[in-house]
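**Student:** These are the structures, in structure tokens.
Bear in mind that the values in this text are calculations on the coordinates, not laboratory data. Owing to the predicted nature of the structure, the values given are computational and were not obtained by experimental measurement. Cβ atoms are built from the backbone, for glycine too; each structure is taken alone.
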Structure 1
Amino acid sequence: MSRRSRAEKATPGTQSGAARPTVTVCRGCCCGTPKIPRLDHAAQLRDLRAALADNASIRVVDCLDVCEHANVIVVQPSAEGRRAGGRPVWLGLVNDPDATTDIATWTEAGGPGLADPPDILDLYVFQPSRRVRQGVEEA
């Protein structure tokens, strides 16, 4: 997608993107399924929605095509966060309720570009292929 068409898709009133962070939660092939045992997937999503209802948009997608990192959550910056240098952060193996809480706390504080994530989230960060990243980050 060219820069021009990205700018044309921007939300009116912002230069690039949403007014608040977007948290994309994978719930497809492997994420959110019994393939990841000992995690209440419904509770994970419910907790994120409750914690971030006033601070972020939650988007559930079928499959992000990075199944080896299930469960995957992507935190995308708000328009202000992007202007401050924030970029989407891909978090994998988010199979612990404490990690979900850390993601919610960071996003509530502003998310990428506006707030530093808790150090523990460094253990979950990964970089998917460019093809996979573009599919999510341009949506």
Structure 2
Amino acid sequence: MRIVIGAPGNGMVLKEELKSFLEADDRVSQVIDLSAPGITYPDVSFRAGQAIIEGKADRGLLVCGTGIGTAIAASKVPGVRAATAHQLETVRGAVVNYDAQILCMGQNVIAPIAAAGLLDAWLDFRHDPQGAYAPKLAEILEYESFL
């Protein structure tokens, strides 16, 4: 799996720890880091979303202070669904139910060891296109097609 990762300054410490975790994981074939000095959370989020839409990455991980700003910004990229999640049920739901390609976390909200544990599970989760949320996701996709 190819993972695009990024953070502005207020997410850099956690991002670096999670990047190391991903690079050491056999399920991850490539980690593409979009972080740069002075990059804003909207810019890195837009870039991550574009990388996924363009097929350069399969999933993305964004880290800012709370995970909320990156999720809002990344979700502005047409066709991208980003979700902020800091516990197992929301991480699972983001992928399995909503097919979110980007997971967002907050450096000020979660400890690195807990975030790594959630990433471990996240790597195994897959969207269920026949699940109970399929009609709701179809409704979202239909709405997006009118925009």
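**Student:** Compute distance in nm of label points 7 Å out along Cα→Cβ at positions 44 and 124 for each of 1, 2 and report the one that scores greatest.
**Tutor:** Going through 1, 2 one by one, distance in nm of label points 7 Å out along Cα→Cβ at positions 44 and 124 peaks for structure 2.
**Student:** Looking at Cα Rg over 2.2 N^0.38 Å, for residues 52-91 alone, point out which structure of 1, 2 has the largest value.
**Tutor:** Evaluating Cα Rg over 2.2 N^0.38 Å, for residues 52-91 alone on every structure, the highest lands on 1.
**Student:** One of 1, 2 was used to calculate helix-only ellipticity at 222 nm (-39500 (n - 2.57) for each DSSP H run of 4 or more, over all residues; to 500), giving -9000; which?
**Tutor:** This value belongs to structure 1.
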